[in-house]
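Take a look at the structures listed below.
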Structure P
Amino acid sequence: MQYSVEVFINLYGSGEGLPTTTQWETLLKGDMNSPLTVVNFFKLKDRADTTLTNGKEMTGSEAFATYAETSVPKVSEVGGHFLLRGTVEGNLIGNDSTQWDIIAIGQYPQREYFLKLFKDDEYQKAFKFRRAALEKQNVFLINAM
């Protein structure tokens, strides 16, 4: 399957809570047949952005749960799985355990499987609830050592 930065920007956009053009390029330039681990750090909003929830009033937690109802099974459908999904209890080293609410670590036997997730119509529809839910996020692409 062919992937391009332009296709992903047309589907999702770029910047402000989305990958920048350079970040899309980084994702696409990796070896499509190599394993990929994706580490997600999420900070939820108190109230979800109603412009992304079809006007429905929701908490950030409710909007994220709506996203997860679709995204969790879709990760499995494309051939990936979660090593971890959970809420942050506190920190052991460092000063700010309130910086993140949820951490999720997904693993894909091939980078291409992760890209298939972004091409899925149902995932694309659910992704707006992720955006509505989040105050901030950091997503890291990790190559296994």
Structure Q
Amino acid sequence: MDHSHPNDIFIGADGDRVEKPSLVIHGDKTLSGTHNGSVCVHDGTLTIVQGANHNGSLTVLASAHVTIHGVHNGSLSVGSSATSEVLGAQNGSVHVDDGGTLLVASGGRLAGSLTVAGRIENAGVRGGTVNNIGGEIIDLPGSKVMEPQLGADGANVFRW
């Protein structure tokens, strides 16, 4: 897939603007510790280990794979024929293309809006709005779908 990887822009406490290139992955990579910025997995497998955090968008292109044992804070886009697994926490919007698959393990969490043209299999917990555009969400036995609660200010909120 031809696409660009624009630089990430960070604004420091002093107001200074810093640009850093996106992390583009070819082959297998393990993320431990914290990574701030966008990540695009072209092929191979990205593993976010337990205790690790990724803050930024995460794009998984065709035939690539991502496993999240730790925490991902940001949007997750799963391409056609790509797969992703959440054993930890995915906090942010999720888009699964036609032919893409997202698996949420028991103990895993999806917290955010879902746009689904592909397939999501949930054995964990999920909460957020759903925009189904021809895909399917399968909530397996023992899984949980969180419903929003009315907050003090009248807004719908999810309490995890």
Structure R
Amino acid sequence: MSKKIMLKSSDGESFELEEAVARQSQTLANLIEDNCTDGGIPIPNVTSKILAMVVEYCKKHVDGDDSSSSTEEDLKKWDADFMQMDQSTMFDLILAANYLNVASLLDLACQTVADMITACKDAAEIRAKFSIPNDFTPEEEAKIDEENQWAFQ
């Protein structure tokens, strides 16, 4: 029987998970090694909505997951489906993965955002997609476009 680890989200919800699942997070693995898990581990920077997603990801990716004989291809499809979310949730997930040091989730989420950016044709489309205000004057923008023309060929 494996040890259970209790996590408490910033909004007070508790999550009980297997130690192997918790160890997907380097931050939690360090706390487990230091025997700092009594009474639960507070996760002050992560809401229950996002922590539930991190836990779901870690359960799916835990080494030796016997509950589902996931092939690498199945896991890639699951990851792609898992990353279908609104931008706000995506950015919260990136912050949580970084805070908890879940490297594979952080890499996956950042790659998803990078793919969203590279799918854009130009800076204007990127600004529109991510609600970034344009603080360049038309003259400054024309100069930048001229200097970087090679990038759009």
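Quick note: the coordinates plus some simple rules give every number you see, no bench work behind them. If you're wondering where the values come from, they're calculated on a predicted model, not measured in any experiment.
When relative contact order in percent (Cα under 8 Å, 6 or more apart) is computed for each of P, Q, R, which one produces 20? Structure of origin is R.
Of structures P, Q, R, which gives -12000 when helix-only ellipticity at 222 nm (-39500 (n - 2.57) for each DSSP H run of 4 or more, over all residues; to 500) is computed from the coordinates? Label of the source structure: P.
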